Each structure stands twice: as structure tokens, then as C-alpha cells.
Structure P
Amino acid sequence: MTEQAPESILVAIETSGDLCGVAVLRDGVLAVEQTFRHHMHLSEGLLDTMQTILRVAGLTLADVTGIAVGIGPGSFTGTRIGVMTAKTLAAVRAIPLYGVVGLEALAWAYRGLQEVRIVPLLPCRTDVVFTARYDVAGTTPVCEAEPDALALDALVAQLVSAAVPHVLLCGSAVVRYGEEMRGRLTVEGLRVSLGDERTPRAGHVGMLAHQRAVAGLPGDAPFDLVPLYISPPPITMPKIPIPQ
């Protein structure tokens, strides 16, 4: 008789935006997911939320066999707290850790669409967005333009030069810039659609991590995984010289 493989219990964390999330996946199937606004108390609320949804799923932290975390881009503080929490849990429990780019998690929701390029947009600064470009024809998004912080002018130029037939813009910055981008991408033969206006979901972060695990790809070393910081933090330099 073949011995049955132990159940995979993966906890996924996504804290790169104002709307955060924690999800539990059992053998790659979403069991429970909760989103919440941290209201500047993410450090206190994240572990409580994790333990709550594990109880809802009939589990405890001792049952968890892997941790997935969104590494950004997004909020510097929020992403750092999520990544540090995931790293600590993975190191203490000696379980696999998977860092997932939030932009890829946004693109994952559209997997299987043919001849479409998914372009997630997340807020960075005024008229600047965190973005990338993905081919989602297969089961996993394929990155064609690496994550970057781009001014809208530069993003328009990049998409026009890509010469693709259909672009779908998604992500929370679509609320502010979606219609403007569609109006500027008036190139013959280019169709522009607007998709979901949400931040990355913890459930999708977990599903991408599960795909990596099933494919036999290694996780990330807890001490090496760092947030994806692709734009400098908004630090204001002092107007009065600091004494030497």
C-alpha cells in the first residue's frame, strides 16, 4: 500500500498596501482568507489575524508546513513587517519560505488569457507607479518587463514599444490612473482594458508559492529574503545642517 503524502498547510501573508491579508491553503486549495486594514497597528494585529484564521480552518501554527509572503513593491513599513514575520516563523519552525512579488500575484488572477499582457499598477508617488508586464497564457505569469517604478510617460512609451495587441491594467493605482492611461494609449491596433482595482491578495500569493513547491523549486532562505524595494523611501532631508 502506497503511503499517502502529508497534507500541505501553507499560510500566506500580504502586507504591502493599506489593505492587508492572510490566507490558509490546504494542498493548494484556498481554505480561508481574511483581509483587513491595519490602521497603523500591523505589528500587533498580524499574528492575531493569522492565529484566528488558522482556528477557523481547524488548525494551529504547529500544523503549518510552509509560509508565503508578498515582498512588495509597496509600503516600506508594511512590507518589512510582513516579510520579517514570515522569515521569523519559517526560521523558528524550520519550514519552507516563499517570497512572492505582489505584481505577479495580481497577474496570477488572469492566468490563461491569450494574447493579453497584464500590467499591474500600484501607487508609488504622484504620476509614478510600481508596475511590470506579464504574459499569462500559461498557468504561471511570465514576466516580460521586470518590476520597476515608472512615471506614466515612461510606462506609456514602454507599452507602445512592446507592440502587443491587448493590454489589461489592474491593481489599486488603476482607480487613479486607469482612465488616463487608456486615453493615452490610443495606438492603432492596441486594445486597452481595465481590470480589478484591488491590492495583491494573500490567497494568490499562496497559490504562486504552492506552484513553486509542486514544481520542486526551492524556497527562499529566511536570512536572505528581503523586501522588493525599487523606489527610495520618501525621506525629507533636514533643512538645518546636522552638526558634525
Structure Q
Amino acid sequence: MDSKDQIRIAMWSGPRNISTAMMRSFENRDDTSVVDEPFYAYYLSQTGLDHPGRKEVLESQSTNWDNVVNFITGDIPNEKMIWYQKHMVHHIIDGKNIEWVKYFKNLFLIRHPKEVIISYSKQSPIDGIKDLGYPQQINLFKKIKNITGDYPIVFNSKDILSDPEKYLRKMCEFFKINFSNKMLNWPKGSRKTDGVWSPYWYKNVIKSSSFKPYKKSNESLPKEYNGLLEECLQCYDYLNSFKNY
């Protein structure tokens, strides 16, 4: 396949978004390969953080930045036309060269911080805003604008869950690819393409076969996170102002 016909999509988000469901959606297309958080092992090796399944993650991926970059900018697996890459913004550590983003269609996926905090706190303690990726999203958003000359596309997960077909169609228009009805449903279960951390983080997605309809949560935010919410909201509101639709 002519490389000029190939499309690389970098989906940038923080944790506890709908990024894994989005990966399921794109993987169900006939023309798409996916990769799950290729910089995760690098991130853990650099920060020393003790995430669930740390040892397995470090053993499952390269911890060398250049090797990972060569991989994600190399040949698309399985001779597919589209490569959907799920990336966590906080895995990109300050100071690293990210000029390679100019070869990608860059999309930022955001979610209201109250929902993120409630979801994340059920899985792991939150030490600060950087655990949730909000300041890193803004930093990376601006860097990609400086490198490519264009602001990345921004989608709000609430919109996608409220009307998956409408917003997936819009997304495909931005990427200049055809929409496929296969993006709306997928088989239940785990995937070979899931990171080895999936047993710790993907339980709901593994049970799913489509996007879960958006429903506003009635759960209360734990009081100890009120200050964190206000801090995150400043970042969220900034990114949300760049929605492209």
C-alpha cells in the first residue's frame, strides 16, 4: 500500500475517559489497526510510579523512547490503511522531541473532571492533578499546534456517548475517512491488542459491546477532591472551548 494513502491517528486523552471504548470502535473497522498506550512502559520506567501491574507493563513494552517512536511511525500492522493509536497525555514527558506528531491526525478526547475523579478514585488514589493528565493535555495541545500549525481536533466524551453515530461521523470527516457502521458495535471480551494492564482498568469495556449511553452521575465527589476539581476545571474549560463542531 502506498504510504501516502495511510492515515495515523493519535488519540490523546487522560485516564478514565472513553479512550478504550474508542479504541474498540476503531478496531472493529476492516481497514484499521490499533495500538494501546505504547509509551506506558516508558512512562513507568521514567517516573518509578507503582501502578497496578507495573512489572507486567514494563515487561510487555519497550521502555526506550526512540524505539517506541520508530514503532509508531513505522509500517502500519497487518497492512491496514489506518492506524489508531491510543495515547495518554501524561506518558509524554516534558523535554522529549515530539516532531513526529506532524505525521499524525491528532485528536484530543476530554471528559468532565468530576466524572474522571470519581471513576479514577475507585481504581487508585489520586496524588494530584498530574495523575489525571489535565495540565499535560494543555501543554501537549499547544506543542502540537506549534509543530503542525493547526490546533488539534477536540471532542468531548459526553457528546460521543450522547450520540455516537453523529459524532463518529464528524470525527471521520475530520480524518477524511469513510464512516463505518461497524464503529457503533463490537464483540464483547478482551483483545490481543489490549495492554497487559487491562484486567486492572478495562473491566467495564471488556463487558461492553457498544458505547454506553451518557447518563449524568448522581454520585457525590469525595470532599477531599473539591480543590482538585476546581483546579482541573480550569484546564477542562480551556480545552472544551476548542471543540471543532
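Bear in mind these aren't lab numbers, they're just calculated from the coordinates by the rules spelled out. Since this is a predicted model, take the numbers as computed values, not measurements. Cβ atoms are built from the backbone, for glycine too; each structure is taken alone.
For the read-out Rg and Dmax of the Cα atoms in Å, for residues 90-177 alone, a value of 14.8, 40 was computed from one structure; give its label from P, Q.
Computed on structure Q.
For mean count of other Cβ atoms within 10 Å over residues 10-17, which of the structures P, Q scores highest?
When mean count of other Cβ atoms within 10 Å over residues 10-17 is calculated for P, Q, structure P comes out on top.
For structures P, Q, calculate relative contact order in percent (Cα under 8 Å, 6 or more apart) and state which one comes out highest.
With respect to relative contact order in percent (Cα under 8 Å, 6 or more apart), the highest-scoring structure among P, Q is Q.
For FRET efficiency 1/(1 + (r/R0)^6) of positions 106 and 210 (r between Cβ atoms, R0 = 30 Å, to 0.05), find whichever of P, Q sits highest and give me its label.
P
A value of 5.1 was computed for distance in nm of label points 7 Å out along Cα→Cβ at positions 58 and 154; which of P, Q is the source structure?
Corresponding structure: P.
When distance in nm of label points 7 Å out along Cα→Cβ at positions 26 and 130 is calculated, the result is 2.7; to which of the structures P, Q does this value belong?
Considering all the candidates, the number was obtained from Q.
Out of P, Q, which one gives 54, 39, 38 for Cα extents along the principal axes in Å as computed from the coordinates?
The read-out was computed on structure Q.
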